[in-house]
1. Where is mean count of other Cβ atoms within 10 Å over residues 42-49 largest, in which of P, Q?
2. Quick check on the output: 38 is percent of Cα pairs over 28 Å apart, derived from one of P, Q. Which one produced it?
3. Determine which structure produced the value 4.2 for distance in nm of label points 7 Å out along Cα→Cβ at positions 74 and 194, calculated from the coordinates; the candidates are P, Q.
4. Starting from the value 0.60: which structure in P, Q was FRET efficiency 1/(1 + (r/R0)^6) of positions 114 and 210 (r between Cβ atoms, R0 = 30 Å, to 0.05) calculated from?
5. Given that helix-only ellipticity at 222 nm (-39500 (n - 2.57) for each DSSP H run of 4 or more, over all residues; to 500), derived from a single structure, equals -23000, which label among P, Q identifies that structure?
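A short reminder: the numbers here are calculations on the coordinates, not readings from a lab. Since this is a predicted model, take the numbers as computed values, not measurements. Cβ atoms are built from the backbone, for glycine too; each structure is taken alone.
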Structure P
């Protein structure tokens, strides 16, 4: 007991350090400064590190290794958009059939796949493949002191490691999204025609009638915004990873969670801003 009394200070055991009430504001400012600096380095990174951008572009699109074409972002994008397109075709036909307007299933595909389903799936696929990979890469480089080594050699780590990845992701995302959007269209048409037995001519007529080119361009703009947000979020957590291999795993988990939440919130506000007050499609009137 005497030893315990000696080990305990007169005022009792020390209290754990308390987090400041403004810690969230400090973290938000740190995020914003990191994102702004990474974006401002874009012209110089494109000029000085063009070869690194090319390497990352191939990695973003096709992955690495012999199975890259199957397991890379292209394969994930096709698989996810085809699956969601199948669901849109099945549920769209079932809902329209209850109203006696099953012929409008092509409208459902042209409307919902283009505006909401395909962009969201593309953003999630980018986060699950490219984004998580970037977090793991940068986190491993941070804990192995490779980032500090770059700074010691006079190479600015932020543009070389982060900005180049942003450029590669933005350049690669539109072709990838185009492939994914076509996959969702094809899956919706296949399930409507082959499973539900609708006439191909009827489906194609209403699909072509309600597919507005402006909607396709605007959905591509949404995916561009998603790609920048996803890559920035993932690169931030990877660049600031700490705590060894376990810390890298924690950083990957946090980055994926934050990216999914931010994509969902951003999608709501973008859809509200683009199509909230007007529409490019008129069903009647």
Structure Q
């Protein structure tokens, strides 16, 4: 019987023989070649049009998972296949055409450029031409609320605006899969919701498969189709947000810090005041 704190087991993997989708099997990785493994035996599938949220306490391996999938870190073991293509067998340039990656922290590349120039970094101008590149960049900037800032230098913008430029650089590449590591952490509430709505539109309308690391359980419940929960480098649980996110689940992962309540058919995580003896 399933552990009630872990929620019902609704698979984040699909063992069918379909070659469609991003499929990760048995993924293990470490930050250093001889260091201890940070993640071990991770399985996850991301179907086209699906948003899979990655949750878990700090240090559980969420960022390491995304870095391993996109190739920033070389996995120790496991396979990563996208639409039937083994990504271990393709060149980094080809992998970047399949997987778009937004890191947790700005890599500094493009900060001295204008917003438009920074967003065009991921595009192949030789293939697209300058006019087509400009159209893609301006369309992306408009979707992210940056259309009026296209000629400004990225370093002149606020932290939240710079984060949107970083996201825009990846969105402009129009890859079939997106890996987003806490993409809304530096944004105010308005832009958190707007970015998540853009992500949902990319998935549900354009058919992009999304693997996204989030800390906000309410955003995960509202926007993710499925959740993969990590704890101490391993899969803790997986399932639909409505089934998985319960008061017991939150307490198991984070301690007695919140209650889960239902309102108008939706679940919300509400922080609770902790007793002095618990602080």
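1. On the way: P: 15.0; Q: 20.6.
Structure Q comes out on top.
2. Values: P: 48; Q: 38.
The read-out comes from structure Q.
3. Values: P: 2.2; Q: 4.2.
Considering all the candidates, the number was obtained from Q.
4. Numbers: P: 1.00; Q: 0.60.
Source structure: Q.
5. Values: P: -23000; Q: -9000.
Here the read-out was taken from P.
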